[in-house]
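J.: Structures given as C-alpha cells follow.
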Structure P
Amino acid sequence: MADHPLDRPAWNALTSLQAHHAVGGDMAWRFHPEIGPICAARSHDAAGLAELAALVPDEGILATIETQPHPLPPGTVAEKIADLVQLMASGPIAPYDYPDLIPLNATDAPDMLALATLTEPGPFAARTHELGTFWGIRIDGRLAAMAGERMRMPGYGEVSAVCVHPDFRGRGLGEIVCRKAMATVVGAGLTPFLHAYADNHAALALYGKLGFEVRQVMTVTMFRRAV
C-alpha cells in the first residue's frame with residue numbers, strides 16, 4: 001500500500017472527498033463520465049483490472065495516474081502512456097486577487113470546455129467544473145484564461161485546467177489564474193498539488209516560479225476498448 005496520499009491521488013480522491021462523483025464498485029472507481037475519465041483500481045491484480053475494464057466506455061478513454069506503469073485492463077489498448085511530474089506547494093501561500101478574475105459556473109461550462117479542448121491542459125469534460133472552484137478572465141467577452149480544481153482528498157487539493165487561449169498568451173494570465181486557484185485550495189485548508197507532462201517545460205517553469213516543487217514522477221496511462 002502507498003504511504004503517502006499523493007502516491008495514489010485518483011484512488012484517494014474517488015474514495016474520500018469526491019466519492020459522490022464516483023462510479024464503480026469495490027475494486028475500481030472512475031469519475032462520472034460527464035466529469036472526466038480519471039479512474040483507479042484498488043490494486044492492479046486480475047480482479048482490479050477486470051473492474052477497470054468494466055468501466056471503460058464504448059467510445060472514449062479512461063486514464064490512471066500512478067507511481068508506476070501497470071498492466072492494461074483486459075480488452076483494452078493503450079491510447080497514451082507518459083511521464084507526469086507531480087509537484088506540491090512548498091511554502092506559505094497568501095490570499096490572492098486580481099481585478100479581472102471572475103468565478104466560473106455552469107453558465108460558463110461551454111466556454112470552459114471549448115478552451116480546454118483547444119489548449120489540452122488535461123482531461124476536461126462537460127461537468128469537470130463541478131469538481132471545485134474555477135476562476136477565469138474574460139477579454140472582450142471571450143474566455144481568455146482559466147484554472148481550477150480537480151482531485152481533492154483529505155489534506156490535498158489539485159490545481160488543474162490551467163490554460164490560456166492562444167490569442168491572449170504573453171500577458172501573464174496563466175500565472176494570475178493559477179495563483180488564484182492555489183489560494184482557493186489553501187483557503188479550503190488543503191495543500192495545493194498539480195501534475196504536468198514531463199516535457200511541458202513552459203508549464204514546469206511557471207509552477208516552479210509559483211512555489212511548487214517536484215515531488216515525484218508519475219505515469220499517466222490512457223486506454224480504450226480494443227476494436
Structure Q
Amino acid sequence: METTRLTPEQAWFFRTAGFVQLPGTLPSGTVEALKAAIARDIEQAAEPVVRNRAGRIVRLSNVLDRAPIFRDVATSPLVLDPLEDLLGPNIEIVRNRHNHATLRLPEPGADYLHRDVPQWSRGIVTVLFYLEESTCERGATRLIPGSHLLPWAPNAEAAERTGLVQQVVRVEMPTGGLLAIDSLLWHGAGRNLTNETRTSMTIGYHSADDLASVEDPQRILVRGRRVYAGHSY
C-alpha cells in the first residue's frame with residue numbers, strides 16, 4: 001500500500017471543519033478481500049451481528065477479531081501515517097467504539113445525526129473505510145462542518161432547534177476512500193435511495209493516554225509506544 005501523509009493545510013482543515021478525506025485510497029484487491037470477508041461472515045451469521053427489522057444482517061461487530069484482513073487494513077501505513085499528523089506518534093485503536101463493518105441497505109430510518117463521543121472528553125478520530133462508492137443517492141455521509149467545536153448537547157434535537165441541520169453537507173467518496181471524522185462532529189449516514197448496497201468499515205483511533213498507568217484491554221497500541229507521564233504519589 002502507498003504511504004501518504006497529511007499536508008499542514010489538510011491537518012488545519014480537520015481541526016477547523018472536523019473532518020478530512022485522507023489522501024490515500026485502498027487498493028482494489030484489498031477492497032475485494034474485505035468485501036469477501038464481510039460477505040462470508042454475513043452468510044455464516046458469525047456473531048456478534050446487528051440485524052434490521054426484517055432480520056437481515058446489516059452490521060458485523062468486532063471486526064478486529066475476525067479475519068486478519070480487517071486488522072491489517074486498520075493498521076496499515078496508509079491509515080496510520082496521516083493519523084500521526086492528527087494524533088501524534090503514539091496511536092491506539094479503540095476496541096469498544098466502532099470496530100464494525102456496515103452494510104447500508106435501501107431502507108428508511110437511516111437519516112439521523114449523532115456524535116460518536118457526546119461529551120467534551122479526550123476524543124477519538126473515526127475513520128470510515130468505503131468499500132463501495134458512496135454517492136448522495138446511495139446514502140453519502142452527512143456532516144455539519146465545524147460542529148465538533150460546539151458545547152455538549154444531549155441529542156440531535158439541539159442541531160434541529162438551532163437550525164444547524166440546514167448546514168448539512170454530503171460527502172461523496174470513491175470506492176476505497178478513507179474519511180477521518182472528529183468524534184464530536186455531528187454526522188450520520190444518508191438514506192440509500194438506490195437498489196444497491198453501500199458497504200463500509202468503521203474504526204476508532206485515539207492518541208495513547210500518557211496519564212494511563214495501566215494498560216486498557218479495550219485499546220490496542222498500533223503505533224509508537226505508551227509513555228506514562230503521570231505523577232505517582
Structure R
Amino acid sequence: MGTTVSFNRPDGQSVQGYLAEPAQPQGAPAVVVIQEWWGLNDQIRGVADRLAQAGYRALVPDLYRGKSTTEAEEAHHLMSSLNFGDAASQDVAGAVAYLKTGSAKVGVTGFCMGGALTLLAASMVPGVDAGVVWYGCPPLEYLDASRVTAPLLGHFATQDGAFPIATIDALEEKLRGADVGFTFHRYLAQHGFANETAVGPHRIAITQYDAAWAQIAWDRTFSFFGKHLA
C-alpha cells in the first residue's frame with residue numbers, strides 16, 4: 001500500500017520514510033508514526049497502513065537509517081545509539097513539515113520508544129496538532145512541558161515492565177503543572193499490548209499483545225484524531 005519517500009530535516013539532511021496514503025489523499029489529515037525500538041519493520045508499516053485505511057496520510061520516518069531487528073539485544077543497541085533530541089527535533093520535524101505541504105493538520109503517534117519521542121516532538125516541533133502516546137515516556141527532566149501546545153492522548157499499561165506506571169503518575173503531574181491538555185488511559189495489560197507480533201515464544205518477556213485492549217485504544221485514537229485533525 002505504501003511507498004518509500006525522501007524528505008528533508010530542518011538542517012537539510014535527507015531522511016527516508018514509509019508513506020501510506022488513503023484512497024483520497026488530497027487534503028487528507030496526516031499522522032507521523034514513530035517506530036518501536038525494533039526499527040522500521042512490517043509491523044509499524046502496518047500501523048501506517050491502518051491509518052491510511054481510516055483516511056489519513058501516514059509517514060514513518062526511518063530513524064535507524066535502514067536498520068531493523070527482531071533481536072532485543074540489537075534493538076537495545078540501536079535505540080541506545082539514537083540521539084532522541086535529534087530524532088524528535090530533526091527527523092520528526094522534517095516528517096511533519098513534509099506532510100504539512102499536503103495536509104492542513106498533522107498529528108504524531110508512537111509506540112514504546114516512539115511514545116517517548118512523541119512526547120518530545122510535542123514539545124520540540126512546531127506545527128504538531130495532536131499527539132497520541134502508546135506506552136512510552138522520556139526521562140521527565142528532558143521534557144519541557146511548558147512548550148507542549150498540542151492536545152495529547154495516552155495509552156499506558158499498569159503492568160508495564162519497561163515504563164512503570166509510577167512514572168506515568170509523575171508525567172501527568174508535570175503536564176498538569178504546565179496546563180497541557182491531555183487524556184491518559186490505563187489498561188490492565190503489559191508493555192506492547194497493541195503490537196500484534198508480541199505473541200508466542202518470540203516475544204520478549206515484558207511484552208504481551210492484548211487484542212481487546214488494543215481495539216479499545218485504537219477506537220479512542222481514531223476518535224481523538226478525528227476530533228483534532230479532521
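J.: Once FRET efficiency 1/(1 + (r/R0)^6) of positions 67 and 131 (r between Cβ atoms, R0 = 25 Å, to 0.05) is calculated for every structure in P, Q, R, which label goes with the largest value? Can you show the working numbers first?
T.: Working: P: 0.65; Q: 0.95; R: 0.45.
Answer by largest value of FRET efficiency 1/(1 + (r/R0)^6) of positions 67 and 131 (r between Cβ atoms, R0 = 25 Å, to 0.05): Q.
J.: Using distance in nm of label points 7 Å out along Cα→Cβ at positions 83 and 203 for the comparison, can you identify which of P, Q, R gives the largest number?
T.: Values: P: 1.5; Q: 0.6; R: 3.6.
Going through P, Q, R one by one, distance in nm of label points 7 Å out along Cα→Cβ at positions 83 and 203 peaks for structure R.
J.: Of the structures labelled P, Q, R, which one yields 26, 23, 18 when semi-axes √(5λ) of the Cα gyration tensor in Å is computed from its coordinates?
T.: Working: P: 29, 19, 16; Q: 26, 23, 18; R: 23, 20, 18.
Among P, Q, R, the structure yielding 26, 23, 18 for semi-axes √(5λ) of the Cα gyration tensor in Å is Q.
J.: Taking FRET efficiency 1/(1 + (r/R0)^6) of positions 19 and 179 (r between Cβ atoms, R0 = 30 Å, to 0.05) for each of P, Q, R, which is largest? All intermediate terms of the calculation are to be shown ahead of the outcome.
T.: On the way: P: 0.55; Q: 1.00; R: 0.30.
Once FRET efficiency 1/(1 + (r/R0)^6) of positions 19 and 179 (r between Cβ atoms, R0 = 30 Å, to 0.05) is tallied for P, Q, R, the winner is Q.
J.: Name the one structure among P, Q, R that Cα Rg over 2.2 N^0.38 Å, for residues 51-114 alone of 1.74 was derived from. Can you show the working numbers first?
T.: Values: P: 1.74; Q: 1.40; R: 1.26.
Only structure P yields this read-out.
Bear in mind these aren't lab numbers, they're just calculated from the coordinates by the rules spelled out. Note that this is a predicted model, so its numbers are computed, not measured. Cβ atoms are built from the backbone, for glycine too; each structure is taken alone.
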